[in-house]
Structure I
Amino acid sequence: ALGVAGGARIPEALVAEPRVANVPAASGEKVLFWVAASTPCNKNLKFDEELYKDLLAYLKSSGADGVVVLGTTGEFPSFSVAERKKVAETAFKHRNGLNIIVSPGTANFPETLELSQHAEANGADGLLVVPPFYYKHPRLDGLTKYFSMLFEQVKIPINLYHIPFATGVPISHELLQAMEKYPNLAGIKDSASDPTVYQQFVAEFPKLNMRTGTTENLKYALDHNMGAILAEGNNFTKQIASVFAAKRSGKDLSESIAKLEAAMKLLREGGVDEYGPMKYALSLQMGTRQFYQRPPNSDVTDEQKAKIKQAVEQIKQMG
């Protein structure tokens, strides 16, 4: 454990010894497609374990290489620490060869550490850690200390999560440079939707996996042999998997990206612009009961349902 200022010490969570994960042979590669997996709730707003199991099987069969558990699209702030452990354990139990990255971040260090060590002990392939997000614009030395404490106590690969529009705390080049001394720094997820920012990350840190979190930067990521973690992977798993298949076979990406963009356009026009509609569309695509979500995220309306059904059918006809 890491000793901090004044000899104080953050208590370590009680965890078992990490076990070997059942992951794909390609898990060490950078050019992989992770879905930022949705987290289904039932009508009573409880985590739906069976539906999550079905989702993981669906994503695997549709071509995903891995999933991120309880990221932004997984609505991590809506779940307690105990619930987040349960969701992660369900993912480990039903991984079926999926590469699993767990998102353990909170606004405080002890719970972030607890969730990180739980993920490590149960076979996670890596972490995606959002910076502490209540206090805006912390100084570099404070963020460096926060992440150093985590790197000192967790040994599986760690990715930093750059999503400043949600956190108000960007991941800077200076912070990444400070973390490069740790061998388990794997890379980042960049969800800023700014091509210039993403390209600068790739240019500055070519040895790390600078995963794009947006489809806008997907081609650039693949052209530079980087991976992707995409919320769109829930509704467009096969289309995105086709883009990665084209990359791996050395084919031009234009055709597969055009098909992806056409499908995405149909669903956007169908009203899928937030989690409720997205989850409803996903339940239609999977052929399962409806996914629900906790407030403050809103339920899908009857008017939205009609439009989404039409859009999903049109996408299905595209093949």
Structure II
Amino acid sequence: MGAGFDIVVHSDWGALPAARWSAVASRAGDGWRVVLLEPAGDLTVRLPALSATGRVLAGFDFPIGVPASYGALTGLDGFEDLLARIGAGAWADWGLVCREAGQISVHRPFYPQSGGVKGTVKKAHLETGLGLTLADLRRGCEAGGGEILFWTLGPKSVGKAAIHGLETTVQPLCAEGARLWPFHGSLANLASTRLVLAETYPALSYASICGTKMVDKGNALSLRRLTVKVMESCARLGVELPDPVAARITAGFEVSEGSAKANSDEFDALIGLLGMIEALGRPEVITHEPGPEPVRWEGWMLNGVP
């Protein structure tokens, strides 16, 4: 059970430091114990340090992969090849978000930097700039929803978080030997690796962990109502909670005592962690290999394996 991993880390990610939170669980007998729930900090330091004490599976709530149709335009061998190149040479501006539609290209695919005058900034500009349809710009694992990776405007956008996460964390960790699921194989094949990185999407775990898909994660009162179900899920998964973490759950992750506002990033860090632990208990996840295009370009969401 768990594909041999000793430590599971889940990080909810945003472009700003305050929006990056990590939850960490370690093996405790036949189950798990949450040992940390705090701001993520520098994971290029933290994760290698953890991997020196045991085999680590680290999940990130941002896209790790690109649409296969876009990948075909790059002329590269696959996502790993692209990942190693971004930020240098012909790919130096890959993560520099375009201010104008005319700047969009294969080597600079993210758009727009800001909203501009209403009606002047459109997703159709991505279609024109890249020569692909909006459907082409979705990965297979995003078929059920979510925003297009290269579109960086709006509350559902993930582009800027992905740029930051890939350039500052995933790229340097892979350069030091970390492996990527599913690009480097199934979890069963990667279980002897000291550090494995994977993409997650916490919302996919809301129904099983929180008892509902409809979660108002910015509202502390709403999150407090989920306490019983989340605690039951922890018991079902064999997850032990230290008192401070249990207190955050019962308080609805309020940003300060008595506040109606919840820390949604802290919430997603923990729910994402529980979703990863749940996924590790499913044999079909451990052996899952999603197919040639996801393995070459697109990736997959660990807690989204069918």
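Just so you know, all these numbers are worked out from the coordinates, no wet-lab data involved. Source: prediction; values computed, not measured. Cβ atoms are built from the backbone, for glycine too; each structure is taken alone.
Out of I, II, choose the structure whose coordinates give FRET efficiency 1/(1 + (r/R0)^6) of positions 46 and 102 (r between Cβ atoms, R0 = 30 Å, to 0.05) equal to 0.15 when calculated. Derived from the structure labelled II.
A value of -8000 for helix-only ellipticity at 222 nm (-39500 (n - 2.57) for each DSSP H run of 4 or more, over all residues; to 500), calculated from one of I, II, originates in structure II. Using the calculated result 34 for percent of Cα pairs over 27 Å apart, for residues 126-293 alone, pick out the matching structure from I, II. Going label by label, the one that fits is I.
One of I, II was used to compute relative contact order in percent (Cα under 8 Å, 6 or more apart), and the answer was 18. Which one was it? Value 18 for relative contact order in percent (Cα under 8 Å, 6 or more apart) corresponds to I out of I, II. Could you figure out which one of I, II the value 0.40 for FRET efficiency 1/(1 + (r/R0)^6) of positions 38 and 206 (r between Cβ atoms, R0 = 30 Å, to 0.05) was computed from? That value comes from structure I. Can you say which of I, II returns 15.6 when mean count of other Cβ atoms within 10 Å over residues 110-117 is computed? Label of the originating structure: II.
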